[in-house]
Structure formats: C-alpha cells, structure tokens
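*Asks:* Each structure below is given as structure tokens.
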Structure 1
Amino acid sequence: MKNLAELKTALLADPAARAEYDALAPEFDMARELIAARARAGLTQADVAQRMGTTQSVVARLEGGRRIPSMRTVQRYAQAVGGRAVVRIEIAPA
C-alpha cells in the first residue's frame, strides 16, 4: 500500500491531473493562511465564528479551500483572530 506522499507523486505525474492541482493552488493557499492565523491566535473554529457573528460551519467552509472568500470576509476573519488582512501582489517568474 502506498503512503500519501507516494500516491500524490504518482497522481501528479499525469499532466492533466497536475494542471488541475496547480489551478487550485490559490484556494488552498488562502485556506492554509486562514488556518495558520487561527492556530497562532490559539482559537477554535467556534471561537472565530462567535467573534465573526456566524457559525462554526461557515468558518469550516472558509478554511476548506473550495473557494476564495470575499475580501470583506477575509477582513472579518482577520479581525476575529486579532489580526488584519494584507493584500500582496507577487509577479510570477517569466
């Protein structure tokens, strides 16, 4: 039986699968950043939800990485974890 790393390597060897995986990178980057901010603040999803005035399931969906949340939602999330949202544009290498 393959472990997760071996399975990922095998799947990403397929160019079509790799393209789909790479296309999802922005959503997963955002999700990782939200989760990391909450962890640094020492909060649970329920804590963040209460501070945002929403439910834990909404926070779970934000952290799920299936879609990029609006800037306003990111600002509310950032405020809930005691931070602030910062936008940065990075130019991709040619």
Structure 2
Amino acid sequence: MILHIVQYSATQDNALATCLRYIQPQDTLLLLGDGVNALLLQKWQHALADTQICLLEQDLVARGLQSRLGQYKQLSQAEFVHYTLTHAKVITW
C-alpha cells in the first residue's frame, strides 16, 4: 500500500497525470497545496473516480474549498503524519 502525494496544480504540472499511470487500487492519493485544485475540474474528477483520495484540510481552508470539495476525505496535519507511517511507502510526485 503506497501513499502517493501530489502537491502541484494539474493544469501547470504533469505530476498528477504521471501518478495515475502508477497508482494501484489499494494505494491512496493525497492531494495537497495546489494539487487540491484538480478536483475542481470534471476531467480529474472522472479520472480519479476509482481512486482513494484524501485532501489536506489546511490547504482546502486556505483556498476556501472546504464546502466545494467536502465529499472527499479531509486530513488534519496529525492524520497526514499518521498516513505516512501506516503506508508501506510514500511517493511525492
């Protein structure tokens, strides 16, 4: 089980697209920073429909997106640390 972390905007970087080529069904995708903006676009909502997705809560709050992306699991900073410890590997894209 791998934790994949994407922190860059999908419209300005290919990190998310590259990540999707390698992610497995049992893996988790954590979007943080400008990476959370990808879920505002239908293209990425559809591409990630079968992916376990988490968003860093403080980044949603900073962008005023908590209600717009409320259907996704939101992690506190402490939960983020817990995820890094409970996954076998962490890959940052």
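*Asks:* Suppose mean count of other Cβ atoms within 10 Å over residues 3-10 works out to 21.0; of 1, 2, which structure was it derived from?
*Replies:* 2
*Asks:* Computing relative contact order in percent (Cα under 8 Å, 6 or more apart) for each of 1, 2, which one ends up highest?
*Replies:* 2
*Asks:* Let me ask something additional. Consider the structures 1, 2: one of them gives -9000 for helix-only ellipticity at 222 nm (-39500 (n - 2.57) for each DSSP H run of 4 or more, over all residues; to 500) as calculated from the coordinates. Say which.
*Replies:* Working: 1: -19000; 2: -9000.
Only structure 2 yields this read-out.
*Asks:* So log10 I(q)/I(0) by the Debye sum over Cα atoms at q = 0.12, 0.25 Å⁻¹, computed for just one structure, reads -0.31, -1.49; which one of 1, 2 is that?
*Replies:* Values: 1: -0.49, -1.23; 2: -0.31, -1.49.
The read-out was computed on structure 2.
Every number in this text was worked out from the coordinates using simple rules, so none of it is lab data. Given the structure is predicted, the values throughout are model-derived calculations rather than measurements. Cβ atoms are built from the backbone, for glycine too; each structure is taken alone.
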